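A short reminder: the numbers here are calculations on the coordinates, not readings from a lab. Just so it is clear, the model here is predicted, and its values are computed rather than measured. Cβ atoms are built from the backbone, for glycine too; each structure is taken alone.
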Structure I
Amino acid sequence: MHVPRAEGIHREVAPLELLFDLVFVLAIGQLTHHLVEHLTWRAGAETLAMLVGVCGVWAFTSFEVTLLDVERSGTKAVTVAVMGLGLFMNAGIAHAFEAGPWLFVVPMVLALVGAGGYAAATSPTPQLREHFVRVLAWTGASAPLWIAGAALGPHSRIWFWAAAALIDLAGTWTAHPAPGRTTRTARLPFDAAHMVERMRLFLIILLGETVLTLGRAISEHYSDALTLVLALGGFAAVVLLWQVYFGRSEQQVVRHTSATENPIRSVHVGINAIYGVVAGLVVLASGLEIVLAHAHDGRSGAAGVLVLAGPMVYLAAQTVYFRVETGTGWRPRAIGAMALGLAAAAAYWLPAYAVIALLVVILAGLVVHLSREAGAATAA
């Protein structure tokens, strides 16, 4: 059954929202650089903890702006404030696990608490106001761990920040429940199409950052033929990752969110998937940067594993989303993720050209299958 929308609820993405999203290009680049500079399991955990914080600020603010309308003066002011805090937070990633953790932590906590307080005070329904009070309670549980981690030395910091990130992630996954309290979102008016567009544009920005990584490699190794060929293969892989979602699958998402009785739930599942998509693309960009810098090595090592593991995580996140929401297109993505996982298991011992070739072949096969599946569904 189609749920009627409140009159005038749908609006286009505002220029301020686009500017807000662009601030997070810096975050993706900084997270990628951190993993490249410290390619260890510990650095991977550090990158993941910071990624959860960054994604949390983006997701919460974007959802709030969609709910409360960025054209309202109060919402606009909160968006600008969080954007400024996000700029400092994202710049602080570079030294968050060194001597400068406060530049990352303080803006992040202020952004979450400030935006959460505004949403709790101004949301249009009692259910949503109560929900954002619970969001603040979850933030209150994780914030002391973020702050304690910043106060401690770099070696102890990861344990506190990992715990804080797990609390934030669990809150996002479960929609911030409290004992005996959950938010019934069915039939609540919400501009789901607007939030889907926000996530769509954010994905384009993320893919664009991966293209910038390739551009830097081309500029630095402009005279090396093998590096240029591998960069071309990396570009083909990014285009294929774009096609996996922006082919015909995006239309299925739009149709589903426009017809569902629970648009907030649909968007919530999409926000959860964004965490996996961001993680996958950061891992891919890190692997590509290292592989292209060592194109002539006999084996690609850990970087080759990252090149294939990143798209695996990207596809796994989309698999969950399409399985839960549309019920279509998830099996090919799951098979593609498994194929990439098997290839990643062998990538450590393979040369760079073999890793890139495997990546392109697997993704090309997935895109062809998805196109055929969508064509058959349309013909039926």
Structure II
Amino acid sequence: MKKVYLDNAATTQINPKVVDEMTAVLANSYGNPSSTHFFGRDSKTIIELSRKFIANTFNAKPKEIFFTSGGTESNNMIIKSCIRHGIERIITTKIEHKAVLNPILSLHNNQKVELEFLSIDCEGNPDLNELKSLLSKPKKTLVSLMHINNEIGTMIDLESIGSICHSHNALFHSDTVQTIGHFPLDLSLINIDFITCSAHKFHGPKGVGFTYINEKNKAFPLIEGGEQERGLRGGTESTHNIHGLKIALEEAYKNLSDDQKKVKSLKELFLEKIHESIENVEINGNFNKSSYTILNLRFPIPNNKKDLINFKLELAGIACSSGSACQSGSSEPSHVLSEILSQEEIKKISIRFSFSKFNSKNEIIYAADSIKKILSEC
């Protein structure tokens, strides 16, 4: 059976070079990074060189980069740290990733932190005039808005939002998990306090990521233990995973422009083939103002046939998603689509396709042809 992987927003194929580099570290650099002998210093050097590389990539300082297990831990650490610093109000949207929404809702329900949801348009863009209006009321505020939505690919303007927050003395956090490794980001040009990263979104290993914490801010540990990560993240560092993150990032940005063009052309080809063979297919979000890796389509098929279509996609060897992987198994509709679609639109089946540089033109054509056949049978 032919297999085509079009679920890269959920996770990506690990780059073979990353596997080789991590294997070498696993075999040879096994010392505890906190140990003062040679073996420990060797591991510590790998970690600090990785930290320096990441900082240089995003025009930050090494002391502003903290290694974590990934986006979920990073988001939780940032949000909960801000509350310990006296934040009274959080402003966000209802289409954030659950790794942001759930800790915010928990703080709102259990610690009575004030919560404001910004209005969004049908493409998932937050209302910035409403943000300005809310911030005009003087309260210690954290604004948390993801850069690229993981379900529909909508991109917000970090620079504009950062300026708004800065002018109102609000802290600004952005979940940039779908950004890192796919778009350049110069943190010295943006008024932003916190960003987050997961290596497995750009062909790195699972279980490792980082958070950027602007040096003007102080954070508190989510995981308490030893003095690793300057006291912000207890536990022996995963040297091979951190090195894998660094190599994956290096590879991602090495030929980024060419990779962007390739993946964008695959996304355009896929949409062209779908429109050629299937009528009344709509895009959830905005094709021209979204990540080049993500395409969320709404098909003229009732949502009650979702399980049948998923089964047929599986038989055809096509891996895609009807929502976020974190919500897999849920009978509820996507919380993102529920916010941007009408009651009639949400009754139709929506599928997210997400692409990578490891996809080929032949795979895209096969997938589009297979979907035409599957839908004609439903």
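By the measure FRET efficiency 1/(1 + (r/R0)^6) of positions 113 and 273 (r between Cβ atoms, R0 = 35 Å, to 0.05), tell me the structure among I, II with the highest figure. Write down the numbers at each step before the final one.
Details: I: 0.85; II: 0.15.
By FRET efficiency 1/(1 + (r/R0)^6) of positions 113 and 273 (r between Cβ atoms, R0 = 35 Å, to 0.05), the leading structure of I, II is I.
Among candidates I, II, the computation of FRET efficiency 1/(1 + (r/R0)^6) of positions 161 and 257 (r between Cβ atoms, R0 = 35 Å, to 0.05) that gave 0.55 used structure I. Determine which structure produced the value 25.9 for mean count of other Cβ atoms within 10 Å over residues 305-312, calculated from the coordinates; the candidates are I, II. Traced to structure I. Of structures I, II, which gives 7.2 when mean projected area of the Cα convex hull in nm², for residues 145-208 alone is computed from the coordinates? Of the structures listed, the value fits I.
1.3 is what came out when distance in nm of label points 7 Å out along Cα→Cβ at positions 137 and 177 was calculated for one structure; which of I, II is it? Answer by label: I. Taking -12500 as the value of helix-only ellipticity at 222 nm (-39500 (n - 2.57) for each DSSP H run of 4 or more, over all residues; to 500) derived from one of the structures shown (I, II), identify that structure. Considering all the candidates, the number was obtained from II. Suppose you compute P(r) over Cα pairs in 5 Å bins from 0, in percent, for residues 73-224 alone for every structure in I, II: which one lands on 2, 8, 12, 16, 18, 16, 13, 8, 4, 2, 1, 1, 0? Traced to structure I. Among the shown structures I, II, from which was the value 17 of relative contact order in percent (Cα under 8 Å, 6 or more apart) calculated? Label of the source structure: I.
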